1. Have a look at 1, 2, 3 and say which one yields -10500 for helix-only ellipticity at 222 nm (-39500 (n - 2.57) for each DSSP H run of 4 or more, over all residues; to 500), as calculated.
2. Taking 20.5 as the value of mean count of other Cβ atoms within 10 Å over residues 40-47 derived from one of the structures shown (1, 2, 3), identify that structure.
3. If Rg/Rh (Cα atoms, Kirkwood Rh) is computed to be 1.48, which of 1, 2, 3 is the source?
4. So distance in nm of label points 7 Å out along Cα→Cβ at positions 8 and 120, computed for just one structure, reads 4.8; which one of 1, 2, 3 is that?
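Every read-out reported here was derived from the displayed coordinates using simple, explicitly stated rules and does not represent laboratory data. Note that the coordinates shown come from a computational prediction; the quantities given were computed from them, not determined experimentally. Cβ atoms are built from the backbone, for glycine too; each structure is taken alone.
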Structure 1
Amino acid sequence: MYAVGRGMQKDDAEAMKWPQQSANKGNDAAQNNLGAMYSNGRGVVKDDVEALKWFQRAAEQGYPLGQFNVGNAYASGHGAAKDAALSYMWYSLALKGLSGEIREGALKGREKVKAELTPEQVAGSEQLAQNWKPKAPGP
């Protein structure tokens, strides 16, 4: 509500406070939202490394949108070095829980990074995705 000014005056600093508290307690959606705030410089200084840290925490708990965002980060090199194989893995995981336009984005992203990989690298990324297990919630 503070982020968009619905029912109150818009206040990015106050909007940042609430997801930060939930994210620190391990809430995956709040962790992803916090990552988005850092990625967009909303209520904080834009910081791709910090954004990826929060996206990663959400992703590791199995949050599909967080997984999609981690896939994007590794595909683009925002917050970490570009890594098409890791991007492919995270997109593959995200596809299991996404729908609609975001799912389409993950499919397109995965196909784009697949073009940068050898068949062996694709197989390795698919194996990593198959063996992946979510972590318990945590800060």
Structure 2
Amino acid sequence: MSTRPFAAVVHWIFLNREVTVRRAGIGIAAITLGVSIVCGFLMWLVDRASFPTVGDGLWFAVQTVTTVGYGDIVPRSVAGRTMGVLVMLAGTAFVAVVTASITAAFVDIARRRMHHETESVDEQLHEIRQQLASIEKLLGAREG
């Protein structure tokens, strides 16, 4: 099995250009999908007592990565449990990145709104300063 697709995804996310929320989300989704498929297949190879078909291994990987964990099929071997842990970590990372992406989008919207409101307040303060200067000039002319 070649690691080229994995290396290409990592390069595209982290080394090619500035890391964006979108690219990070796509990257973690691709990595999660890859880990799920590979571990699902490997589950069948290393723990055939628990996973008599490739489909059973893939079913376990999908329910584990999505954190559903029905418990209808579980690994019994150390290698199977180790791969289960990898799938769990990939699922947790995916949920964390998706949550962070949504949060980042909301923070960006709030930041833009706050910046717009700050500009509006600055414009109003500038107008008030000009009006005050005019009033002071008129008062100065009356007194003098």
Structure 3
Amino acid sequence: MDGVVADFDKAATEHPDYGKKGFRPDLTIDFAKLEPIEGAIESVNELVKEGHEVLFASTAPWDYPQSWAQKRIWIAKYFPKMRKKLIITARKDLLIGDILIDDHAWNGAKDFKGQWFHFGQNGMDWKYIMETIKCIMDVDKKWK
């Protein structure tokens, strides 16, 4: 969720304590107030419209449990019909699906059994991801 649909990095770098020794943005930032990442809202809505099942997987800071509720509030604000589609987990490798879009290899993302898109790396933004998913779907249709 953070770093893929919600702009955690922007909130961290704009925080008044950014750069100070000991600053932990993951224990400070109100996740409910994060701005969406460019193209995220439109892309997720398009995937849902096309019939894809979209779930939000997020690893919340375990020492900041209020972040779990904040993430749920964020989803309800930007995707009101998907408010029950949030999974809080530190083991994304245990998730079942075709595609995982995550900004870090941590918490099992690199060991996900389907296709892992490393969001934010090598130009992998929402435009790139949507084009790639459309290509995969087109190839899949041709082979059926």
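1. Values: 1: -21000; 2: -27500; 3: -10500.
Source structure: 3.
2. Details: 1: 13.5; 2: 20.5; 3: 17.1.
Working through the options, I get structure 2.
3. Working: 1: 1.02; 2: 1.48; 3: 0.98.
Here the read-out was taken from 2.
4. 2
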